[in-house]
Structure 1
Amino acid sequence: MSLQYALLGDSSWQSQADWQTPDTPFMSFAFWQALSDTGAIGERAGWLPIFVLVYRQNEVDTDMDSATDDSSINGNNNDNTALMQPVAVMPVFVKGHHQGEFVFDHAWAEAYARYGIDYYPRLVTSAPYTPITGERLWLAKGESLSAEIVQTAIAGVDDIAQQVGASGWHGLFVTPELAKLATVETSAIPSADEIDNIIQGQNAESDNASLNTPMLERQGCQFLWQNKNLTEDGQPFTDFDAFLMTLKAKKRKTIRAERRKVAEQGIKCYRKCGNDITDADWKAFYHCYVMTYAVRGQQPYLTADFFTALAQSMPENLFLAQACDSKGEIIASSLFLYDVPDNTTDLTTATLYGRYWGALGEYDSLHFELCYYQGIEFAIEQGLTYFDPGTQGEHKLIRGFIPTKTHSLHRIYDPRFVPAIANFCSEDRMRMAQYRQQAHAALPFNVDNMPNFDSDA
């Protein structure tokens, strides 16, 4: 039975099915509720959410009208008698800016502006403010991601784009599986003759959904620590020193020196989880977090109320590392989220996510200690398989974080811009493949511990 979609303006769909546990905490309903309740997402924040509900339409013997929802914006529902069996939901944000995304298309916006064409609004599917690879659809229990689900969701995206006049859709930090399914059936890049026909008489923006629109893919690079000793058949590390022994002697010496520098400044570090994090700890953390933005003359994206909401709704996923000076005053904090192994469907992917950091001053090597080394120790203690410290940084590479491929999807609705953007994406993929290979060669591991380079990873 073919799938259909409906477009919803609120989260009422959450009560219409039993949903699978998402692969990261950043797609949990609790995380999204905290974002919504504190104004981090919503129209005022410039993150207006629309949910594409993918469903099966089951015929029933009744004279009732088709299932509808008062929050529906539109959809391809028909008038046949039916019941909507939810299959999946994809979140889509209508945005007039690029804030909090971490996959940058500013140059594309500038190109549109040079031709006097609106690049805004644009559509984005992501975990807001979170450059973490993960699932981007919620699946009902018993369902598996498929090409049909993805293509139906994309049809819903096209519908939204037509209604709001969006220039394109951007799926950020998607899983390799979603990237593959979204690009397996895609239109060809329009030819010069086709573009000329558009320029000479057709309105390229009159009917976005009807255009032959290819799905473009960009690839990036982030750095991922693995809790695996390659000289011992891939067994997890027993402690931080066991990890250090897999590195070249010079790198071991550097890391140990950095940790000594922190101690020599009279700084002690502490780790707290979940309900052990007190109100005073949260207040101190937020003060540090705000300082990260203040030094750049910016306001933080997230409020103190947001972190309070996380503490109340998902404490089991929270880990806070603190640095205190010789007087016992908190001078820096780093907040992590992590997969709870007992609740993950695949224990081999349980991950620690480094997310929010700040310090009240400049302290030698403290950032490395609080954001990386404390995280590595925690991942080892908890038996977590990976540690994702966030976006960017060769400084992660030389501390044992392995270069890993990331994926983003882009759907540009004006065919006049598609060839140039497609060429950019193609060249960018080649540049990033070369960068990943060069970065891999610079890893600090001993020969016996050096992971093999995988161009697909």
Structure 2
Amino acid sequence: MKKILIYTLLSLALFTGCKKEEVLIDGERPEERTTAAVTKYTNELTGSANGWKAFLYPAGGSGYSFYFNFTKDNKVSMYADLDVDPARESMESTFRVKALQNPTLSFDTYSYLHILADPDPSTFGGNAGWGLYSDFEFTFDKQVGDSIMLTGKLLKSKLVLVKATQAEKNLYNAEGLLNSIFTSVDYIDNNNNMYFTLVDAIKVQTSINYNQKVVTLIWDDGSGGVSTASTGFAFTLTGIRFREALIYKGKSIQELTWDPVKQLFFTTVDGARLEVLSSPTTLYPLHLLLGIQYSGMVVPNATNYPGWGTEFVTRRAAAAAGTLTSGYNLRLDRMVFNFNTINNTMLLSADIYQGANRFVADFPYTFTKTTAGVYKFTGIAPTGNASLIVTQMAPLTTQRINADTFTLAYFTNPTTGEILGQFRSVQNPNFTFSGFLF
């Protein structure tokens, strides 16, 4: 009995010693360390008199900028570069810094941040149930100087907070973010051929897709094709900031700043100013940029249009008349040609209207392309709405797009000077059609 009692006491002593060693880290219990971190970060957030610039990079890609002003009563006001109203109008929400497994920043009422994560695609696009795969609850990673780095708890979005200055706070409140967006978008729309040269004579095209919030560098790979480097970006008060640096020939580019005097973007590389110039002519053939700078082309609803050949005009009119008398009383509207250059597929989506109701008829294709940029499209059996008008659309599809080979090139609208895209049949030169590149 004495031996059993001794062993029991020894076991209790060992257990007690292990337990004490398990809970103490640098002399503090984990909950004490977390509580101290919560207090520290709460004071940091609310203690910045001029608020915080913020850059959010969702797991789904792209980038978005915010301005946050945290107050001690757990309120946060914000601007965002999501659209005109969020950039112009401040929204108030609530926040908490909580002691979970790690100190956590939670935006706990609906705000501009939640728009990106909204599961309804009609709110801001994205995927049903997930939105743009963004977070509104973040764990604190670290603080470096005036910057705090955080990671989304659910989807691992990256959020960077940077202390704002008094001048920056004043600009946000005076619609400075909105003005910066308007300036950038207007310049991008009017300069399709931006480029820079760095360490060699190769012109590196700089494509900025502000709808998808993606910037892409494009350059000649020396073998008849192009190489690319892409990343998401967010608008700032002075230009655009990249999700991560883009590397060209060992040189790093992290952001583009707008020069209001010279009316162009510039950046700094190895301490030297590098200006992004605009070429009056295209730098690379259109077929090399489909799937990179452009997703495809929109052919508008019209009876004639710049860049349309006589045969296309006649055949489109025949297709429109056929759909109207098909028995469903359908009106042919615009046609969208969407390219997937990874899978070598193209989707022709034709808008068709029955009265005021819009429907979409999808005609899928696969394609091959020569190094010279000659396409051969092979139709896949249409289904859904498209199956109702296969015969009526045949003058355009079966008899030409499916049968001919095509080149795709730029076309300049002779009236407006706008750069369009144009399909050109190799076998039938009068079967050409143009539209807006997107």
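Throughout, read-outs are computed from the coordinates displayed, never taken from laboratory work. This is a predicted model, so every value here is computed, not measured. Cβ atoms are built from the backbone, for glycine too; each structure is taken alone.
Structural remarks
- Read-out Rg and Dmax of the Cα atoms in Å, computed value 23.7, 78, structure in 1, 2: 1
- Source structure of the calculated read-out (distance in nm of label points 7 Å out along Cα→Cβ at positions 83 and 427, 5.6) within 1, 2: 1.
- Source structure (of 1, 2) for relative contact order in percent (Cα under 8 Å, 6 or more apart), computed value 19: 1
- When helix-only ellipticity at 222 nm (-39500 (n - 2.57) for each DSSP H run of 4 or more, over all residues; to 500) is computed for each of 1, 2, the one that comes out at -7000 is 2.
- Structures 1, 2, by FRET efficiency 1/(1 + (r/R0)^6) of positions 131 and 299 (r between Cβ atoms, R0 = 25 Å, to 0.05): label with the highest value: 1
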